1. Which one of P, Q has distance in nm of label points 7 Å out along Cα→Cβ at positions 23 and 39, as calculated from the coordinates, equal to 1.6?
2. Quick one: mean count of other Cβ atoms within 10 Å over residues 31-38 came out at 19.9 when computed from one of P, Q, so which one is it?
3. Of the structures labelled P, Q, one was used to calculate Cα Rg over 2.2 N^0.38 Å, giving 0.97. Name it.
4. Out of P, Q, which structure matches -8000 when helix-only ellipticity at 222 nm (-39500 (n - 2.57) for each DSSP H run of 4 or more, over all residues; to 500) is calculated?
5. Among the shown structures P, Q, from which was the value 46 of relative contact order in percent (Cα under 8 Å, 6 or more apart) calculated?
Structure P
Amino acid sequence: MTADVRRRAIVSGLVQGVGFRWSARSVAQELGVSGFARNRPDDTVEVEAEGAPVSVDRFLDWLRHGPPSASVSGVEITDVATTGSTRFDVG
C-alpha cells in the first residue's frame, strides 16, 4: 500500500467568485481526497489535497483548469506534511 501524500497548490487567474472552491470540493470528494480550499487576499485560491498519490495527482490535474467558469493562469505546487485529515473543507 502506498503512503498518502499532501500537496499545497496556489491557483492563480480568474479563480475567485466563479465557484472554484466548491467545484474543487466536489471533485476532491469524488476522488477520495481530503484537505481544503480557501480564497487568499491576493485573489488566488490556496488548496491542500491529501490522499493516495494517484488521486492527489488527478485532483491537481483538475486544478490546472478548474470549473468552466474559471480561467486558471497558473498553479504552484509544493509538498507538505500529511495531517491525516478525512474531509475536504471550503474556507
Structure Q
Amino acid sequence: MSKIALLSCTSRKKAYKCQAKELYLESPRFRLAYSLAKLVADKIFILSAKYGLVSEDRVIVPYNETLIEKSTRERREWGDTVLNQLSKVSDLEQG
C-alpha cells in the first residue's frame, strides 16, 4: 500500500502558472512540509482552497482564495469534493 501525504496550500504563491509543487514554494512552511513529505510518502497531494485535491505535478494558475472566507455549507461541499477526489487515488477503507 502506498503512503500519501496531504499538504495544505498557502497564501504565498508564485505569480505565474506552474506545477503545484512549485507554485507554493514561496512559503517556507510549505517548503519544509514538502521536503518531509518527499522522505515519507509515495504520493504527494496539496489541499487547495480553490482546486480541492491537487497532485504535486498538476499545472495550476495562482489564486487568492481561502476556506476561511467560505460559508459552512461551502466548506462542507469542499470537504465532500476532496473526499471524492481522494477516493479516486487511494482506497480510503484501508488503514
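No value in this document is a laboratory result; all are computed from the given coordinates. This one's a predicted model, so the numbers in the text were calculated from it and none came from an experiment. Cβ atoms are built from the backbone, for glycine too; each structure is taken alone.
1. Only structure P yields this read-out.
2. P
3. Of the options listed, only P reproduces it.
4. Numbers: P: -8000; Q: -10500.
The read-out comes from structure P.
5. For relative contact order in percent (Cα under 8 Å, 6 or more apart), the value 46 is produced by structure P.
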